[in-house]
Structure P
Amino acid sequence: MKLKTIATLRIALASLAASLPLLHAPSLMAQDYPRGQVKVIVPFTPGGGTDIMARLISQKLQELWSRPVIVDYRPGAGTVLGIDAVAKSPPDGLTIGIVVSSYTINPGLLKSMPYDTLKDLTGVTLLTRFALAFFADPKLSFDTIKGLVDFAKRNPGKLSFASPGIGGTPHLAGELLNIVAGIDLLHIPYKGSAPAAQDVVGGRVPLLGDPLFTDMPFVKAGRLKVIAVTSEKRVPGYEQYPTIAETYPGFDVVGYTGFVVPAATPLAIVRNIQAMSAKALAMPELRARIVEMGNEPIGSTPEAFDAFIAGDIKKWAKVIADAKIPKE
């Protein structure tokens, strides 16, 4: 019996020893991370703000990791094609996706998607956020959000706003304003910020919803005026512009950029990417460049970004349903 017990014990110990490398594989993998080239997928064509942000941060991550970090463009289907490529990539941390507001808007706007945002992907870090604003033709009689709402109520269905496209944050910010203020601003979608702004500057549309920083050159030239910003708090450096929340408490709409990876990526690797991203965002030269672009550097924890993603999906799904925006 004793010999049998000893033999059984030896087998158990051998089995445990064999399993130890597997148990420690994720942590060992994280210590060596990244083992090769890292790819950051941008779900847009080159040249836009998201591309610039991805390239700026990728350059710093390359320096911190001493490994090549490249940018890979996968545009199409309102960012769905690019994010699907991330969701279906190996969960080794070597493929990272940069996401924007459409990431949390699409689940409520699209009838079907090739991935489940909450199940197939996980948040790494909220990189930056930025305020939007409502701009107006300077010739309009009102200069405040209260004046806009009063005008809209006196002229139901006659006040319209331009935006860079259907389902974008500026569009939904306008729909949320309709809901909270009880008005009926007519949405006029464009293919991008530039044509939308040009039609407001040209007097063809009275209002514009767009990122605050994007249209400041028109404001400085006296061709547009800022009615209000959409963030809950006033924007640093632009404190002269009131928020919608000062009239309608709780109103808070911001654009953002963030990193996501496949859901099965080991947590230790996720934390490595987050820590290095936060370190990069704290570098004075990168921080200054990001602020110059009208963004606020964040660098949140994975847990905080996941909570933001879940909350934002619920928020926009409700706005889309309440505004009766048909699913695409």
Structure Q
Amino acid sequence: MSAFMEQRHLGRTGLRVSRIGLGTLTWGRDTDEHDAADLLKTFWEAGGSLVDTADVYGDGEAEYLLGRLIEGLVPRRDLVISTKAGSVPDPDRRVDGSRGHLLSALDASLARLGTDYVDVWHIHAFDPYTPLDETLQALDLAVSSGRARYAGVSNFCGWQLAKAATWQLAVPGARTRLASTQMEYSLLQRGVEREVLPAALDLGIGLLPSSPLGRGVLTGKYRGDTTPADSRGASEHLAPFVAPYLDDTASRIVDAVRTAADGLAVTPLQVALAWIRDRPGVTAPVIGPRNAQQLTAALSVEALSLPDEICRALDDVSAPVHRYPDHDWSTL
């Protein structure tokens, strides 16, 4: 393995991960075993270690496929496997954060993955109907039993993240501190900067951005009314996922990314990925390429650092509107 990708600590822990993560959302559904094998091998050979999945991806097929590949293709010890539990695959996208459901889901994930432990185990979403301390106790039990090495959450808003992390820190040594939070974050979606990111920074929690390329839109592949036939926007079940980022506001941001890319003689993908990778508090954006060619193009960002003036220009054009209470009240 030629390990050249820079490694970063996951939050305030000793766990080191590659600063780009490989996502498996489409594995077992749109990505078959052959393409998945190519993706994992290419990622590993580039020094990538963080592989992110979830028990509901492909109704469990993503974990099963990853498990088969780490059995015969890539050494388990070279990967940092992150998975999630709590989402229930039904039409209402229900969340079950009960201790019983979470621990059963973890055991099922381990069976599909063919491993004794996952490196990072995330609660997929906040469950308002289960006491938070019960949900968090599942993390403690998973870590104390050795089934998970580290724990985190996903899709928690600012107060939920702060409450969970503070609860875990209240009894040092007895509870598992949160290592990470996984949230959508990109030049097209900067909502986490309002409260989630400040909480994560303050509490020593590493941010793992999902959809860091704006659900593929920041690659510049969508021009005007043109939707490439092989894109997510042309996929029956992923088109609604992409649609919110095809408006005029997004177009202005994509144009700015394209202008920056032209000036630096790189691609829009590289500009967008370098921007998110180097934001304060970010540990590793998680990308979801469909094939090894797309992955190689994304991994080429390793050698790119954006000039300050480019970062400022992109910050300005994509800046979300945050007013009270985020600004000093005395200036309002």
Structure R
Amino acid sequence: MDPLADLLDGVRARTAAFCRTILEPPWALRIADGAALALATAVRGEAWIVPDQGPPVLMRTDDVVIVKGPHPYTVADHPSTRPDVVVHADNRLTDSSGTDVTDAWQLGSRTSGRSPQGSTILASGTYQVRNDVTGRLLSALPDVVLVPAAQGHHQVMRLLAQEVGEEGPAQQIVLDRLLDIALVATLRAWFAQPAADTPGWYLAQSDPLAGPALRLMHAGPGRPWTVDALASAVGCSRATFARRFTELVGEPPMTYLTGWRIALAADLLRTSDLTLEAIAQQVGYANAFALSVAFKRIRGASPKRYRTEGPAARQVVLQT
């Protein structure tokens, strides 16, 4: 697998939440569902994505946006329109006073709005992501990613919007798969834009030296890689490989490999019952002690504490 495929593996949709919303100005929705990642498109009309921090972004018809959570943000007909509805997890809706208005807004199983007609129709799907591997991808994205319709990657979102408005056998599975395809297509289109702050590991995938090395590290994190071994595997000198990899990726090969191994270990700690010794061997450390030392140095908490407390363990350590 390549780095993008590995980082996306933990974002596969499984019973993701979807919504098709029909709106007529003035309107504004406060999105507070805590989702780590959301995809949205304007099937008809346009909408402003208004983060709490940073400039608003205009989404025109058939544009696709990725919004990075879990912090709340606003979607509105205009940046100055104040939200009167708050969207919570599982598409539960409340008004500004906290009163539940879900039933009043529901027009169908996954369709909401105040009227069956409206100048704006939005379709969206959200991911609840809770893994460290995918966190490396999220950290490379701005709060709002916009891919214009002109880039031709909106067709899948159109299909998704159509499916959301209908009922059919195995619909959730169809929606999940469409959302995954839309996410990958949107990310690839975004990273290809000249103006995008594309991460080094993505650009390096097409390099004849750094690209194969990245794939080797991702395919076999448990192997005893060294700079010499990687250089030999890609067919160049140690000095040439180390310089080229560092220039393109933005960090030395062993630093990148350590970060990848620790991210994998963190996910295994939280999602499996494997012993620390077994995890160490799986991600390339000689024993549990070696993994513990590296893990605490990078994450600020011991593996044991991380397993029981999760990412909060690091925050506690930093504050004490």
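Bear in mind these aren't lab numbers, they're just calculated from the coordinates by the rules spelled out. From a predicted model like this one, the values you see are computed outputs, not experimental measurements. Cβ atoms are built from the backbone, for glycine too; each structure is taken alone.
Out of P, Q, R, which one gives 4.4 for distance in nm of label points 7 Å out along Cα→Cβ at positions 127 and 271 as computed from the coordinates? Label of the originating structure: Q. When Cα extents along the principal axes in Å is computed for each of P, Q, R, the one that comes out at 64, 42, 41 is R.
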